[in-house]
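Listed below are the structures to be examined.
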Structure I
Amino acid sequence: MTQAVGALMVDVQRRLETLYALDPGAPVSDFLIPEKDAASYPGDGSRTLLSERDSEVSLGVVLDAGTSRALAENDPRLKLHGENLGPFCTLAEEVSHFLYLLFCAQTARHVTELELELQGEVDKYLSAVFLLSLQNEGAVSPRLRELLFSRFSLRAGLSEEQAERYLAASALAARYCRHLESRYLRGARLSDLARESRRFYRLGQSEKLERIAVM
């Protein structure tokens, strides 16, 4: 993990905290676990780890070497493009998971895996939108939604349950992000976008699904 990639993670964290009106927390880079040291933990590749003991929650973030290397070689803050979009979205999703788990723990809220993945899908889209708008004088192509939610493949080795959950989260996020794009982004209604995003962030899973169903 290079210093630049750690700084990128914190940049994504601070933007999401600002968007959702969250109190700034400790840098997510402080919770990074080197991939070689995470072999004994559940899962593989990039992931956010959670453990609970005696009502205390511990979090850790693992970023796989391939993702770290791709982002170190092609910093998306300089130019977000086809070669670094996937790695950037991986990083943004893990930062999203970290923040959402922390938010739910602090507010004593139960969170499901589907809800966590749904918010991660939304957050990777909004994180990419932010960078692209800075780099293209405010313009964001609808093609971004297509790339993120239509042109993707699931990683090998997932269980049927995991695959179904990821596909469901992606489909739900695609519908919600299409609403954000058509209602707020095309008209540059950024303050309204922030209000909507903050309301959505604080909804529980059933309320999120009900909101998306009427869009």
Structure II
Amino acid sequence: MKYDLTNLTPDVRKLSDMKSVVYDKEWVKTAKDMDLYYMYRGVDKKDELRYDITIIPHNLLGVEFSKTKGHYHVGHFQETYTVLEGSAIYLMQKLNEAGEIADVYATRVQKGDSIIIPAFYGHVTINPSETDDLKMANWVSENCKSDYSLFEKAQGACYYYIRPTSAESFGEGTWIKNENYKNVPELRFEEPIKTLPENLNFLK
């Protein structure tokens, strides 16, 4: 189903909201404030679930691909994402009781494909394109709250995704470990799903 966003007012995430999580600290010192992404919340609602649409233009944050700020859900809540236009990389990380990263993985999702964010995984969405905007939709419980503080404190996720560092990269970016985390596991990769489950009650 397509939704007309023309008459809706999005929440706007600006660079000034994101400075603490950007990899390229030298760039961010002199960069002018700008809109980084647009969140249209509550575009639709169904059985205590909220449907949002987010648009992430193909800006570059210095050498880093544009991304969301990153957050954890407060509680057991899961979330689904579907890419409507462009492509996305979803980076997911889970902490252990000592506050260290127990697991981290990434999933590249193309138009029409989806992903389910597991409970207790913090997540960041990356637009890995220098030419195409990313438009995505999510279903989440109306009772779900987001906590950004852990990403702010650690200055981002445990990995950053930056532009290719050599011509041999063939358009693929480079993953850089965030040194503010201890004992970060090697990044693994998972496949997206083609369709979401018909019953989304597990999100409540």
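We did not get these values from a lab; they are worked out from the coordinates using the rules stated. Note that the coordinates shown come from a computational prediction; the quantities given were computed from them, not determined experimentally. Cβ atoms are built from the backbone, for glycine too; each structure is taken alone.
So relative contact order in percent (Cα under 8 Å, 6 or more apart), computed for just one structure, reads 19; which one of I, II is that?
Structure of origin is I.
Given a value of 0.60 for FRET efficiency 1/(1 + (r/R0)^6) of positions 29 and 149 (r between Cβ atoms, R0 = 25 Å, to 0.05), point me to the structure among I, II it was derived from.
Only structure II yields this read-out.
Once distance in nm of label points 7 Å out along Cα→Cβ at positions 61 and 125 is calculated for every structure in I, II, which label goes with the largest value?
By distance in nm of label points 7 Å out along Cα→Cβ at positions 61 and 125, the leading structure of I, II is I.
Of the structures labelled I, II, one was used to calculate Cα extents along the principal axes in Å, for residues 45-140 alone, giving 47, 28, 18. Name it.
I
Given a computed value of 47, 39, 36 for Cα extents along the principal axes in Å, which structure among I, II does it belong to?
It must be structure I, since only it matches.
Work out the source of -19000 here, i.e. which of I, II gives that when helix-only ellipticity at 222 nm (-39500 (n - 2.57) for each DSSP H run of 4 or more, over all residues; to 500) is computed.
I
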